[in-house]
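Read through the structures below before going on.
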Structure 1
Amino acid sequence: MSIIRINNIDLCVGSEDGVSLPFIHDACMVVSDGEILYAGSAKDAPPTLPSDEMAEEVIDGGGRLAIPALANAHTHAAMTLLRGVGSDLNLNDWLNTAIFPAEDRLTAERCRIGATLGFLEMLRFGVSACADMYMFMDASGEAAALAGIRACLARSVVGDENGDGGRLAESIALADAWHGAEHGRVRVMLAPHAEYTSTPKIVRAIRDAAVKRGLGIHVHISETIAEVEGCRERRNGLTPPAYFESLGLFDAPTLAAHCVAVTADDARILAEHNVAVCHNPVSNLKLASGISPVPLLYGAGARVCLGTDGAASNNNLNLWEEIRLMSILHKGVSGNPCIISPAQTFNAATLTGMRAMGYNNVGLLKPGWRADVTLIDRSGAHHQPLIDPAADLVYTTQGSDVYLTMVDGIVRYRDGQYPGIDAERVYESARAASRAMLG
């Protein structure tokens with residue numbers, strides 16, 4: 001039995017309900033084989049807990065804040081190789097003139113390199129789990145195994161009247177190989193890319209395969225007004241949520257990225273089917289796609305989580321930027337400073353995102369849950385004078401404040417280092433792969 005103690009910390013348990021966000025001063029944690037045995041006040045710790053002398057590792061938290069590690073619920077990790085490509089274009093032009101031509105030169109090896117870089121970047125910013133949708137996803141699985149991150153993999157499926165080019169078969173093979181691998185850290189979803197890149201026949205086939213195999217769905221929905229208008233023209237007046245509902249896609253647990261141009265009826269549909277909506281504020285703003293009406297979604301009872309999208313459209317994988325922006329963007333748009341609370345935002349960035357990916361025992365720091373932990377250094381000037389810990393966590397914290405990221409009880413990032421990984425070699429490989437793609 002492997003025991004880790006984390007001493008000398010403050011503790012944020014996390015937000016289970018999106019309403020409360022409790023903090024405990026002068027706390028400690030004890031982890032056994034990746035499971036939290038205790039997380040709470042140091043003085044109230046039961047004497048039966050394993051002592052420092054019994055622990056395999058004792059981590060001195062140095063007064064830092066321990067929080068549940070973050071969940072990046074929509075990204076394309078290997079697109080780190082395309083960071084900065086096609087800047088200052090709208091989504092349609094960005095995809096067709098910049099991204100798709102570059103992606104034609106992708107290989108499995110290049111995707112493995114790009115995904116490895118993406119996973120290291122996320123770990124550096126306190127993310128322990130991500131929903132990664134792209135191509136060559138076996139390579140992404142290999143990268144996730146190397147980095148030690150939780151990754152919910154999805155091979156995006158596109159197609160027309162001529163079929164999907166074997167992409168669904170590739171997705172099922174991916175599930176057979178990777179779903180539940182790496183002690184459950186790697187999972188697989190099926191992914192119809194979007195309404196405008198698929199046909200009803202392909203969507204139904206994906207739905208049937210997901211239901212039969214007990215897999216979730218990861219899909220882009222209503223990313224732009226133009227997408228919705230095109231869908232209405234193609235699908236007899238239906239919006240993307242209504243179209244996918246008509247095909248039964250939501251019979252499987254669904255993670256829907258973007259949901260920018262959604263109506264009140266769309267929000268009702270998403271809520272009724274318990275679809276997890278992934279808010280991507282930075283990418284949607286950079287591409288001028290718009291702003292997802294998160295208060296409307298919450299009002300309908302929908303679940304909301306957070307994601308960065310890919311590094312090509314963001315241009316980073318720093319979820320703290322999404323956290324801060326979710327917290328303030330909707331206040332400014334609505335004129336209501338209370339419309340999104342720190343607890344709602346942090347719940348979206350942790351527990352709801354984890355559950356959207358199928359990690360049902362990750363996202364809170366409490367006994368019996370898996371030890372996905374991030375330590376935040378609040379010693380800098382920008383955190384002082386530490387008056388309101390919830391407000392500081394959401395409005396003040398920077399990605400650079402992350403000192404340590406633990407996944408499943410294993411330290412994967414600490415103070416600039418990735419144990420067991422030569423990060424500089426990864427960076428060098430990524431630069432070479434990107435140059436080879438872009439010419």
Structure 2
Amino acid sequence: MTGPLFPTRRLVFLAAWLALAPALSSAAAAPARFTLYNSEVLDAASFLNAVSDNPRFNEPWADLRKEWLPKFKTDPAAEAALKRWSGRGIQLAYLLSSLPENDLEPLLKRFEDPKPLLAEIRRKIDEPAYAPVLADLEAHHAEVRTLLSFLHKNGFSAMRRERYDTLLKENQLSLEPVLKRFDAERFADLLEAFSGRKIPDREMRIAVLVFASPMSFQLNGFNVGWATQRGSLDWLLAHEFMHKFNPSRENLEAQKRLAGNDPFYKEAWDRVYGEFHEGKEEEFVDAAARHGLEALGLASRVRSLRSMKLLYFSPKTGKGGVPLAAVLYEALAADGGLPKGFDYNRLISAAFSFGSLKAGAVESAFRKAIKPVSGMAGMVIKEDPAGARVDKVFDGFPAKESGIKAGDLLIEVNAAKLSGKDLDSMLDAVAGESGARVEVVVHGLLRDRKTVLTLK
């Protein structure tokens with residue numbers, strides 16, 4: 001007598017397992033996602049920047065400084081602690097973001113027994129650059145507790161909630177359309193490739209803050225602090241997440257040597273890392289972020305190159321641009337994507353070793369990279385429903401020489417109407433290679449007129 005190869009109950013179980021297997025497989029690989037949250041703790045840390053003497057951080061907070069600095073003077077211990085941590089709010093926020101507490105009260109309770117708290121931070125810190133700050137926190141944790149306790153006792157929590165709840169909501173609303181443009185899965189893949197590490201649970205977290213404004217910054221883990229922002233929000237978000245990439249010590253040392261040996265790059269180094277106080281990895285991160293946006297379809301090559309030509313424009317020197325970022329961006333583009341086993345540090349090392357980032361070669365490599373956007377008309381424009389409104393005209397440039405004035409309305413460029421175009425598209429229209437001719441129609445009160453600019 002023969003029977004079925006599998007008893008009926010086993011067949012039923014097998015069918016159920018086969019039906020369930022895809023669901024179990026997808027559950028094992030968590031989908032990439034952005035998570036928004038807000039944190040009183042991180043806002044308290046960044047508040048130390050808002051009330052500092054540093055104009056980079058305190059720009060929007062003059063009234064807050066007038067209100068709170070006299071309060072600190074009433075408490076000598078808090079005033080002394082503020083002197084050490086004033087202007088270091090982002091560094092402190094980085095360390096505190098590794099803890100689960102988002103409210104001051106439970107965090108202050110944990111500070112009563114600081115050893116486990118500090119051990120948890122040390123266990124979770126994953127950027128070597130922050131090791132000195134952690135050592136400072138370990139040595140002076142009582143000061144940080146004094147500061148946070150002072151803020152809590154003086155109504156910081158209530159002030160933040162009652163006075164700035166609307167701003168918190170506005171900051172979140174500003175993020176939502178940006179996040180809709182991002183393919184979270186693809187961006188997570190790029191972020192992992194550039195950082196060389198896995199994103200826990202594929203979760204990219206964004207702390208929506210008040211007092212970080214006008215900054216955004218990388219936090220511990222795959223975590224970014226975000227407040228009111230201006231400019232290209234796509235780039236800003238990509239850039240801050242890409243700060244998870246840590247250049248090797250060898251590449252940072254090679255960059256420093258280059259700044260000492262190449263006059264062209266020395267000027268950029270002094271501007272970006274001196275005048276603008278950026279971290280030494282800024283240009284490496286910018287190249288990664290620009291490449292990532294292009295891979296996501298959120299930026300064109302022309303717009304990326306134009307940004308890298310003009311970023312960190314200095315009113316002091318009249319210069320701008322991030323040369324290393326532009327050269328590395330071209331190297332990434334030449335790779336045709338990110339091959340399996342991609343190692344960003346290796347790509348940077350090759351650029352330093354084989355010519356394009358050697359002393360004496362940087363300027364020509366930069367000029368070659370930005371050639372498609374090398375020409376300038378010499379004017380600042382802004383969006384207008386009818387075209388491009390001229391905001392400013394620079395001496396010695398084609399726009400000024402052709403008679404274009406601030407307040408003029410550009411309605412056509414090379415026979416293409418500008419009405420309805422966004423600012424980037426209008427900038428694309430009036431930018432190009434040095435020597436290119438651009439025909440512009442300028443709207444006047446009595447009549448429209450044509451003028452030809454030769455970009456320089």
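If helix-only ellipticity at 222 nm (-39500 (n - 2.57) for each DSSP H run of 4 or more, over all residues; to 500) is calculated from each of 1, 2, which structure is the one that comes out at -9500?
Label of the source structure: 1.
Quick check on the output: 0.96 is Rg/Rh (Cα atoms, Kirkwood Rh), derived from one of 1, 2. Which one produced it?
The read-out comes from structure 1.
Given 3.8 as the derived value for distance in nm of label points 7 Å out along Cα→Cβ at positions 36 and 356, which of the supplied structures 1, 2 does it correspond to?
Structure 2 accounts for this read-out.
Comparing 1, 2, where is FRET efficiency 1/(1 + (r/R0)^6) of positions 236 and 428 (r between Cβ atoms, R0 = 30 Å, to 0.05) highest?
2
For structures 1, 2, calculate distance in nm of label points 7 Å out along Cα→Cβ at positions 140 and 196 and state which one comes out highest. Walk me through the intermediate numbers first.
Numbers: 1: 2.1; 2: 3.2.
Ranking 1, 2 on distance in nm of label points 7 Å out along Cα→Cβ at positions 140 and 196, first place is 2.
If relative contact order in percent (Cα under 8 Å, 6 or more apart) computes to 21, which of 1, 2 did it come from?
1
Work out percent of Cα pairs over 28 Å apart, for residues 148-339 alone for each of structures 1, 2, then name the structure with the largest result.
Values: 1: 25; 2: 32.
The maximum falls on structure 2.
Only the coordinates and a few stated rules stand behind these numbers; no lab work does. This one's a predicted model, so the numbers in the text were calculated from it and none came from an experiment. Cβ atoms are built from the backbone, for glycine too; each structure is taken alone.
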